[in-house]
Structure I
Amino acid sequence: MPARTREVDPQHYAGTAAGSFYFTTPSTKFHCAILTGGDLPTAGCHGQMPESAPEVPGSGAPDIPVPPNAVEVTGSRSGQFISAGDPRYYPLGGSPATVLPYGRSLRVNDLTCHVEETAGVTCTSDAGHGFTVSDRKFRVW
């Protein structure tokens, strides 16, 4: 687990849709969000996934395995790679997300994401599920 990080004010990351909080990493390699407005609160990221990431069912053709374009976690389900047909972890309206600085955490309800320069992005749920991803390596649990 990374060193203790300081939490940021979630309102600085709030999107236009209720319960949406967006950020980008300082490197701009990953665009992420914590989405709590729906039935299944989720934290996830889009970006250049590591080459070692497992192929997943295609969003438009589930019988065809494709490289993932996102990774996500919910409170009740382990972290997983997905092929998202729509970019769900980018803010609506085209405006760029606020940078979440290295060593800082964004916590909304039972989901927390933080960014470390060497490890990448880690998002976890209070239930003990999560992922860590960078452009070179990953871990899901």
Structure II
Amino acid sequence: MLEVKFYDSVTDGLLKFAVIISRYDGKWVFCKHKERDTYEAPGGHREEGEAIFDTAKRELQEETGAVKFSVEPVCVYSVTGKNRVNDTGEETFGLLCYADIEEFSGTLDSEIEKVVMLEELPDNWTYPLIQPKLIAKVVECKL
């Protein structure tokens, strides 16, 4: 079982990844990974020496091709329990952000096969026990 918690902040060193809930022209923006038949919000792991907010901007650009956007932090979240990116099950922390995308480059420089814009949220999530909770938090705080 996975548990998702939300925090106003934590020690910066605990933040390992960033997830960016995004919209474009009033639609949700999701990514389809080349190796999966599911959809996920843009995001990824922090690189060595990288500021976590820079991780959010980099991952949004790499995974969606966004070139003109505004992004802002929403909160910190954690996931406890084993999943495809955490085989220990220990609590891991990430920065949850929200972005309004205005323009895409049309090219992707990542493991993402395609980017989709949807009026409604998808049913086939990559992380079905996590992503809907992150979107609900963004809707509560930003939309």
Structure III
Amino acid sequence: MLRFVGAGCLLWVGGTILARSAVPTVAAERAPEAALDWSIRGFAVSGLNPKALLLFLALLPQFTRATDAWSIPVQIGALGLLHIANCALVYSVVGLGSKVVLRTRPSVARRVSQVSGAAMVLIAVLLCVEQLLSFK
């Protein structure tokens, strides 16, 4: 059931992206959105992603030592903060770079949106088909 719910979410997001990218918009016509709004959205999406927790649980303990001066929870916390700082730096550079490139080339931005939306719809359909085939 969880797979169908996830596929439904992907289908909805992908369809929304496809519908929005079907109508060409000029960059000047878009309502300006604050950088803080986008930052909050980004942190919410990344923070709610269960893969980050799984990464912390599976990967970070391998880099801790019980004999070090810091306790295990402090070591995990420090490694987690280092990972968060690295992600923030990389995502910021990629986000700002893509903003510059896609703002100057609206046709490329529209094509990226169309490909992203279509990929999400395709993945949703494949998830449903895979789940239905596994019932046999």
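What follows draws every value from the coordinates through simple rules; no lab data is involved. Keep in mind the model is a prediction, meaning the values are calculated, not measured. Cβ atoms are built from the backbone, for glycine too; each structure is taken alone.
Have a look at I, II, III and say which one yields -27000 for helix-only ellipticity at 222 nm (-39500 (n - 2.57) for each DSSP H run of 4 or more, over all residues; to 500), as calculated.
Source structure: III.
Taking distance in nm of label points 7 Å out along Cα→Cβ at positions 55 and 71 from the coordinates of each of I, II, III, which one would give 1.2?
II
Comparing mean count of other Cβ atoms within 10 Å over residues 95-102 across I, II, III, which is largest?
Top value of mean count of other Cβ atoms within 10 Å over residues 95-102, among I, II, III, belongs to structure II.
Work out which structure the value 26 belongs to, where relative contact order in percent (Cα under 8 Å, 6 or more apart) was derived from one of I, II, III.
This figure was derived from I.
One of I, II, III was used to compute Rg and Dmax of the Cα atoms in Å, for residues 63-102 alone, and the result was 15.7, 50. Which label is that? Please report the intermediate quantities before stating the final value.
Working: I: 13.1, 39; II: 13.8, 38; III: 15.7, 50.
The value was obtained from structure III.
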